[in-house]
Every structure is written in structure tokens, then in C-alpha cells.
Structure P
Amino acid sequence: MPIKLGVIGCARILNAHLRGFKILQEAGFEDLFKITALCARKEEDAHRFRVRGEGPPPRPDPIETPGDPLNAPHVYIDDLHPGFEAAVYTDYREMLASGDVDAVVIYTGHDSHHSIAIDAMRAGRHAAVEKAMAISVKAAQAMCEVADGTGCVLSVDENVRFSAGTVAGQWAIQKGLIGDIQMVYRGVIGFPSHRPDLATARTAWRHSKLGSGGGVSIDLGVHLFNGIRTMCGPVTSVSATWQVLEPKRVLLTDDNSAVAETIDNEVDDAFFANFRLESGGQGHAAVARSTHGRRIVVPGGTNIFGTGGAISDGNYYCDDGSQGSVVGRFKAEAAEQYDKAFPNGITDAYALEQLDFLQAIDEGRTPTMSGVEGTIDLALSYAILESGLLGREVTLEEMLSGEVDGYQKDINDHYGL
């Protein structure tokens, strides 16, 4: 029998996930799942994704960045399951009690990930949550404890972990293609369509500390650290500074025609972070979401330098003069491993993260992107904020033990963690 999935949260990122599920169907995994229910606080938001030709119209693309998952084409449940009308709920607890679902995928704001996932697992339902995993490290750890106690699968939707560049980079570094890692460097200052007055202009919760936990440090930090850890090995400590550059935000109407609201921004716009690798290497990342003027990006994405070469912009450059595509070399030299990483030719990271979650349920195993892995990414991201607050280097061990939690204290107190 297919795994009956309930979707909780019907925001813009849902299109990228539904596209991923459609890719799974087209690649031969159509018998593995069926999306049977949608839940949104506003009923009309669930109907927006239920049946083509019914419900409110699709939302406009939120940003102008080509290929951004938030701009994925609109998808409906009946595109995946023609003629089937998914159940609609405005309270996820009713969905859990209905018997309509075996597992849930949670695409709500950070603040509710832990409570929804914990309720789902206690009700015997498996759970996958969007990144960032939770509103705080303690919240993520509470989710892991319930997963262990119930035996339910807990997974984190971290698309970077399943991207071709990350998987191929991991293979190349483990193979020793560029020698021992010495340095990692990444930087991006400014994002298209993220002017200081419009940054994340339609998601008010992203500007609130109690709603999002942090700003760019959390929203993008988990991506950054997941990719680095996957390719280069464990990160042991972080030393960082951060700032709230723009204290006011403008929320736009859905059609961009007017300012809906001006609100206070409580979370960081920018950070500069140094970090240490367990292997002995070190790294630096400079990221800012809202800046004036032009955008500045360090070429090459995540640049990784070793004792025998470097990886940059998806290519390797070795001291022996060889160079080329990392993914191409992975596919050519490790075909069996490549095919296992990208079954049936699937390379869409959203489809792959969903497939891993579904197969973990089906096979009774721990998913690749487990709650433990998500907790580590979150702890390293919060280490940026904790380090900036303390003015010193913060270790991962301190973050996981709770020894350092000054920034998160009022978050944990608010949510009773």
C-alpha cells in the first residue's frame, strides 16, 4: 500500500515539494506514496493546491532569482492524483485523528515545526520538516527524543544534502582528489529582489525572533553548514559577528501593488563567520541578505582548497594539471555509487529528499537527513548568533549540551523548552 501523506502548511515552498513528488511519480516511484490531505490555517490556502481550476489563483513569484525553488511552477494535488480530491483541514490535530495519513510533511514556519512534529510522532505518524529543523536547538533535540521513543521516522528536508554538487563533492574529497582540506571560503552580499525595505517581503514571521529564531544566520546557515559538513567532514566550532542592518521591513500585498504593512525587524541581516573543521582545516563565510547598491558574490560558490588542488563552481583543479566537472568525474569513475545517489536518473534535490524519507519509512531505517543531522546544522547556525553575543569562539559541543544558549534563552522560555 502507498504511504498516505498529509501536507501541513500550504505556503510558496510547497510548489517545489509537489514538483519533487511529481518527479518521483514520473521516475517510477508512483506506488510509494499518495498525498491524501492538506492542512492550512486558512482553508483557502489549502484549496489553492487541491484541484486545478478551483480555489484561489496561484501566488505570484516572490523573487526574481531564476531557478529559485520559491519560484517553482504551481502544482496541484490532482496533477499527481487525477480525479482524487484530497481532504482539507485547518487544524493538523484533526488531520492526525482522521486516519487519512500515515506520515506528514511539515512546511510551516520554524516556530511550529517542533510542536507539530512531536504531536504527529506521538500519534504514530512519521514526520518530515522543512529546514531549518526547529526554532531552537532544544526544540530540535526534543523532536529527536520523541522520534527515538516512538520509533517514528523523523527527517529534515535539507535539499543541499541531496544536490548533485554536494554528493559529487563528498565523493571527490573522500577519494582524495584535492588532498587534505585546508580552507573553505564562501561569500554572498545582497540577494536579488531583497532590497533592505523588501527583504522576505511576504513572510512576516521571518522578521520575528520568536517566529524564525534568527535571520540569514538560520535561514541560510543550515544550508551552508550542511553542505560543508557533508563534503568536508565535521565542523567543531564557530566564531562570528552579526548585525541587524535594517530595523524596518515592508510587507507587500500578494500582487506587489501596495505596501500591506511596515513592521519591526528583530533578526540578523548579515554575518561573518569563521569555523574549524575536525580534520584541521578552517573556513570563512560572509553572508548578507539585505544590502544597498549592487550584489557581490565570491565566485565559485563553496570554494574548497586542499593540499593537492581545489573545488570551485562545480569543477576540480588539481596540482597535476587535471581539471573538469566534479559531477562528471563522479559519474564516470563511480557509476554504481552515482546511480545509487540518483536512482532512475533523478537529480532534483527535493525529489531525492522526499524519496529518502519515504524509503526510510518503507524499509524501517534511519533517513540520510535524520533529526540528529538537522540538529547539528541548526546548532552550528545558532553558534553564529551565540558567538556574536559572547564575543568568542563557540564549540558544537557547547551548543549541543546547552552550555551556551544565551541568545536562545528567551525563545526556549517562550515555548516552554
Structure Q
Amino acid sequence: MRVDIGNALSAVADPGVSRKELDRLDERVADAHDRISAGRADDEFGYAALNLPGRTDPAAIRDAVAPVADSEAVLTVGIGGSALGAATVSTALGAEGASAEHYVLDNVDPEHTTALLDGIDLSRTAVNVVSRSGTTAETLANFLVVREAMDRAGVDWRERTVVTTGDEGPLRALVDRHGLPVLPVPDGVPGRYAALSTVGLVPAAIQGHDVEAVLAGGREAADTLSNSLFDCPAYAYGAVAYALDQRGATVNAMLPYAERLEPFAEWFAQLWAESLGKDGQGQTPVRALGATDQHSQLQLYRAGPRDKLVTFVRARERADREIPETEVDELAYLGGTGLGELLDAEFEATEASLAAAGRPNVRIEVDSLDAAGVGRLLYGLEAACILAGELYGVDTFTQPAVEWGKRAARGLLGGGEFEEADAVARKERLVVE
């Protein structure tokens, strides 16, 4: 992974960061790196995530998924980090060479769930259920619906299910009762940081992707961590994003230029928001896709409030497809070029457009979206986020606001007595009909 922060400098952008300010910030990065290194060495909660590429066992994953290796579809049932990491990895790796389609149930919208289950052959589908606690309401509700659908279709759900969960809880009890293949969630790692583990790699393994190479890419990215942002791409990004936020760029628009990275932008949004949004701090992540959102969001980024950092992401190498010649004079310049060439031109032009308007932007690149490249990219953004959390001084690995909502919802459904549920009845109302 390489990061170009040139367009975030104050000589180019407003808000921007001067080279002298970067030098001063680098002293704090060195201290943060020491803290991160100590946390990794002690396998502390959260910091242990940066050890996953060296500790995740791909052989154990392949053994667990062997009974469903014949699947034509994989259905991941989870929510948040228990689904986004898997969707990100599988989609980024691409359809080429994949033996199965990957679908995700990470919401409890009844129409979507029904349509999805009606549209796939459940007898050829592997069900990948992921919940650390085994008590996540949305995940268990969807799993119960999937089980019922399989029963109605005459499919033995026990022969088509793989579970990733903790050592205790109702999902673990179900595993023990039915002898289901099971993988452990990594200890001390929040779900949003678990993409390079059993949580994120099971669907890719069922599809036949090279999960060993994904982990190898993560290990290569881990080797780049150092005590200076000028020597470490991940820290360069995390430090500059933090510095720009302090100077008014409170929105971070993640703009990958590859369809395969669209779920990556969603994964990044959870990572950035849930990790850093505390104590009145944190950038608001915005999801976009190049070149599509040049036609829907770029106007705001270039000419709206000066409150945004735009983060470009692309692979330097990819397959291309030639654009046919045409007899239309106005389109002749396109003939004989490629769709990839056009996408690259759009990338470069959009980047330059923002710089010309003095809007800060950062370029993140990997050589290619092969398995190792995907591992490097995910690890790099996780390290960047952890570094940013150190600079903000927040508890990067907790999510108390999310837990509040979970307790309120459970109380409303009769799952226990929770004072948070009482707040629903006290809602202030001003209804206009």
C-alpha cells in the first residue's frame, strides 16, 4: 500500500497541513506507535487485531468449511463487523475463480430477506452464521428464518451451516447440540477489526479464494508499521486524516475507484465511525464510488463547505476492456482506448479538480486487488484507524452508543428489563400530517 498526502498539504488545500505541522505531529505518531506496539506485544483488547494475520489459522478455516465446499452460494448471516468484513473480502477478491456467489443477510427487512431466500437454491447454499455473543437479535432472528426456509425446502440446515461464535451463548449451545462445524471468533478483537480472521474469511474460503495469500498481505502490511508517518503508509493516512479533522475537515468521503471495493467503503465507514466517534470527536465517514459519484456528489465536495477530506482508493493494475471504435466524431477519442483507461482518467481528473479548488484529498493505492493486495489494504486501514484513535485520545475499541441501542431494542421485544427501553415511551413528539 502507498499513500500520497501531497494534496492534503496547506500549500495545496484549505484546510491543509503544513510540512512543519507534520513534523511536529510525527513526534506524537512515534509515541502512539510505541503504545500500539506495546498493546500488540501484550495482546491487549483491540490492539490484538493487528496480530491477526500471523495468528489466524487458514487450515482450520478450510477444515470447517469442507462439508459445504460444493456450495454454489454462500449466505452470511450477521450484522456490523460480523458481516461487513466478509462482504468486503469476498467482493474485493472478485468473481473470477470463485466457485460460489456470496450473499449477506445483515438487516431484518422482511421483504429483502424473503426475496433473497426465494431467489437462491437453498440445497446448494452454505449458511455462514457469525455472532461473537451468540445473542445478537438481528443475526439470530435471520438465522431462525433461514432455518425454517430450509426445512420447508426439504434441506437439512445442519448439513449446510458453519458457525463462527464465542465459547458461550445460545449459538454455541446450538453448535454443541447439533454438532455443527464451528470456528472461534478471535479473542480481544472487536468485530469491525476482525476481517482478517475467521469472521471475515469463511465465505472466501468456501468460494475457493486464497485466504492464505490474504493473510500474507496483512503480514506484509504489519511489517511496514514504524515510528514515523513518513515511513509508514498506514500511519501517514491516519495522522493526516486526524490533522485535517482538527482543522475543519470533519467529513471523510471514501471514494474507491473499483466496483469490487464498494463494500470496502461501507466497511471503512463502520471502522472509522464506531472507533473514533466519541467524546464529541471523530470524522463522519461518507461512502461513495468512483466514477459513479462524480456525477452525484463531486459538486458538493468541490464547491460546498470546506469540511471534507476526500480519500481516493484504487488498484494500479487491473484487467481492461477495449472500447470499440465509433463513426460518431464527437466520440472518436474513446475508440481504441479501454474502460480502465477511462476510469484512470476520471480518477486523475477528479483528484486534480479537487486540488485546483483547494480541497484536501489523499490517494491510497495497492498494486492490484489480488488476495495479498486485499490483505494489505484492510490491514493498512485498520492500523490507520488505531493510530488516529491514539491521536484523538479516545477509547478506540469500544462502542457504548451502539450497546445502548441494542439494550433498548431488546427491552422493547420483551427480552428483559432494560431502562433504555423506557426512553422510547418518553420520546418528544411534534407530528405533522
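What follows is calculated from the coordinates using simple rules that are stated; it is not laboratory data. No experiment lies behind these values; they were computed from the predicted model shown. Cβ atoms are built from the backbone, for glycine too; each structure is taken alone.
Points worth noting:
- Given 26, 60, 14, 0 for P(r) over Cα pairs in 20 Å bins from 0, in percent, calculated: source structure among P, Q: P
- Relative contact order in percent (Cα under 8 Å, 6 or more apart) derived as 23 - corresponding label from P, Q: Q
- Comparison of P, Q - label where mean count of other Cβ atoms within 10 Å over residues 47-54 is highest: Q
- When distance in nm of label points 7 Å out along Cα→Cβ at positions 79 and 207 is calculated for each of structures P, Q, structure P comes out greatest.
- Which entry (P, Q) yields the derived value -14500 for helix-only ellipticity at 222 nm (-39500 (n - 2.57) for each DSSP H run of 4 or more, over all residues; to 500): Q
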